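Colleague: Following this line, the structures themselves.
Coordinate-derived values only; no laboratory data. Fair warning: this is a prediction, and the values are worked out from it, not measured in the lab. Cβ atoms are built from the backbone, for glycine too; each structure is taken alone.
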Structure I
Amino acid sequence: MTEAGQRADSAAADREIVISRVIDAPPELVFEAFTEVRHLSRWWGPEGFSTTTRSFEFREGAVWDFVMHGPDGTDYPEWITWTEIVEPRRITLLHGERAEDPDAFESVLTFTPDGAATRIEMRTVFPTRQLRDEAVERYHAVEGGRQTLDNLAAYVTRDDSGKVFFTVSMSLDGYSAPVSMDGIIATGEQRQQDPRLDRWVAQWMELHAWIFPQRFFRENLNLGEGGEEGVDNDVARHAFERTGASIMGKRMFDLGEKSWPENAPFHTPVFVLTHERREPWERPGGTTFHFVNDGIDSALKQAREAAGDRDVRIAGGSETILQYLNAGLIDEFSIALSPVLFGAGTRLFDGVDASRVALEQVRSQPTPRATHLSYVVHAR
């Protein structure tokens, strides 16, 4: 270190807190835990704290705007600006209660290889010694910082193969499907005899209107080139790319078997919950349907094995999603809240065991066609 650097460190010594520990994971993995809300929401903060994110982007100059919820019910507004990112070795950030907070403090996190592990150091410098002392004495900053790094260590060293999630589109009045989906496979004569079939199909189309124009949707169903790009497209693509295997109920499969194209849109193994015995059904493009007749746990075990290090998606329908949610087997989910009203239909959360399920909102992304809401599921 230069003489000037030594003087700078000495000048800041009475304003800083330095916390470090070794984490049994490589620097790349530890660094990655800072890059997305779906990671940060699972470990950030001392014991008993949780977070709700208002907005997040991980790049130099961008912001993480969030609220920390204390175990005593107190909410703490937080505002982090990422000022320097050197992947996977260093992150520098400015942390306050709001933008332009004069009392914001600077933290420098370094990720140093230590054999196969990582030594992470969090060096925090406050504007004044008084603010440093208040953070230590009133807010227990040293203990809280150690607990935060402990939570980080526990998170990155956990067995995370096969995270279980679902995504659905939902109307503003809480319906994830119309009264019936039979109109999708109905004949013209049947539609004439029962005009409601066309109305229910129209409702379903409005519910999913956000995804139809997207580039990824068109590419995945071989509908041709082009299409829109943006948040809606990114949401659809991310859900597909993270999925290593899917699980669905028999009713959803029966409907899809009659309406999906030959090249079904999953391109992964799909495990169908059923009471029947049936040989696997292989389709072009990498989709193979496996039929499971010994329960949701067996289906999930097989799906995890098939998914490898990717995630397991509960594709639907609503009853199947609810079974996994009430069983405590869902890690997270996303809802595309569409600006439509149904008035009747299938409510996704009818029958949810609210005494066992607690939710933490980690992202809200509004677009002109939908609002994308993401939640982490905790046991209550």
Structure II
Amino acid sequence: MTYETVSPADIPGSPLANALKQPLMLGVFLNLQDIRLSTFPTTSTWTFDYNAEVVRKADDLGFELAFSRTQWLPKGGYDGEASLDAFVALGAMAAITKNILLISTIHVLYGPIHPLHLAKYGATLDHISKGRWGINIVTGHRAVEHEMFGWDRIEHDTRYELASELFDVVQRLWTDTENFSFEGKSPWKVHNGYITPKPLFGRPVLVNATGSEAGIAFAAKYSDIVFITSPGGAHIDSALETLPTHIANIKAQAARVGRTVRTVINPVIVSRDTERETIEYANAISRNAIKGAFAGYDSDAHAWRGRGDASHKQGLGLGGNIEIIGTPEQVVEQLVALKKTGIDGVQLGFYDFLPELGYFGDRILPLLKQAGLRL
């Protein structure tokens, strides 16, 4: 049975409640990994200092969200030179930011992590950030990652059953004012469990990235925000065609259990002042693509299956879940169209992150305000 708590979205004055006032939330999707999609020059890097500067800039621009992925891969994986852990890195950014929500991706079944640890770490970061920290809950879709931790990959739907058990206990630890004990299907147990301090706004923000029915059912019960992908692949036309039904299903499942969830997606933005400049830049990135950059690992994830569907238009391989390519005016038109599909926020990526984030702030953000997507 789901242990119900009050969402910070429902507490006036919480950082999440304030973020949700925006017609379209804006976020940055950091690359804390040395992922190289192309040999075309870029300043982007995996280092903490670079990504901290990105988040500070986004915070100054009024963005609501900062995310990053975490992956556990053997040598020769996607990390290139190195990668940072999103749990630690995003948590550390609480001390150098003021308003932006910091969402750490955590593989909650690896270890397995004990609910007492997760609840205590989360409550601590909640207080450091004044309620701005949250968890992007992932259960692990690659066999190689589970094997790294010493077992065969847990069956897809079973992972969400175990994650549900974990977060029932974690949420109880965040809110219960007395000791309690628990024993279930998971390999961990709790005896007279209790943690302080209690989070400032009921509990930290909960997010999960999913595309499967089991994942959506989990999100409906536990998440404030669902990080989705386009069922139609990376091309904006296919995304706009397939997203409305997908988003409606997610929100309907939440409504059936008496909850409201918001959806966010990760577009990569490629924009220059003119169409010609924009197309030349996008083609230069694509023309210098590193072949097989994301190949080679068995995955049972549902969310990315649209990338292999020949019936949908596909993108140029520029990164992100969908590609938004155009002049500033055309970018805004595409973001308006995304909003109409039911999207509540966008986690933006850029090929050359810092300078292009600055360009977005200077040239595109004012147009978003004019279009009614920003207050």
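Colleague: Out of I, II, which one gives 1.04 for Rg/Rh (Cα atoms, Kirkwood Rh) as computed from the coordinates?
Modeller: Working: I: 1.04; II: 0.95.
This value belongs to structure I.
Colleague: May I pose another question? One of I, II was used to calculate distance in nm of label points 7 Å out along Cα→Cβ at positions 239 and 351, giving 1.6; which?
Modeller: On the way: I: 2.1; II: 1.6.
Label of the source structure: II.
Colleague: Where is percent of Cα pairs over 31 Å apart, for residues 71-270 alone largest, in which of I, II?
Modeller: With respect to percent of Cα pairs over 31 Å apart, for residues 71-270 alone, the highest-scoring structure among I, II is I.
Colleague: Suppose FRET efficiency 1/(1 + (r/R0)^6) of positions 31 and 215 (r between Cβ atoms, R0 = 25 Å, to 0.05) works out to 0.25; of I, II, which structure was it derived from? Mind dumping the intermediate values first?
Modeller: On the way: I: 0.25; II: 0.60.
Going through each structure in turn, the value belongs to I.
Colleague: Tell me which of I, II gives -11000 when you compute helix-only ellipticity at 222 nm (-39500 (n - 2.57) for each DSSP H run of 4 or more, over all residues; to 500). Kindly include the intermediate steps, with their values, before the conclusion.
Modeller: Details: I: -8500; II: -11000.
Source structure for this number: II.
Colleague: Looking at mean count of other Cβ atoms within 10 Å over residues 63-70, point out which structure of I, II has the largest value.
Modeller: Details: I: 17.4; II: 24.8.
Once mean count of other Cβ atoms within 10 Å over residues 63-70 is tallied for I, II, the winner is II.
Colleague: Assign the value 0.25, calculated as FRET efficiency 1/(1 + (r/R0)^6) of positions 39 and 287 (r between Cβ atoms, R0 = 25 Å, to 0.05), to the correct structure from I, II. Write out the running numbers ahead of the final one.
Modeller: Numbers: I: 0.25; II: 1.00.
Value 0.25 for FRET efficiency 1/(1 + (r/R0)^6) of positions 39 and 287 (r between Cβ atoms, R0 = 25 Å, to 0.05) corresponds to I out of I, II.
Colleague: Looking at structures I, II, which one was relative contact order in percent (Cα under 8 Å, 6 or more apart) calculated from, given that it came out as 17? Kindly include the intermediate steps, with their values, before the conclusion.
Modeller: Details: I: 17; II: 21.
Label of the originating structure: I.
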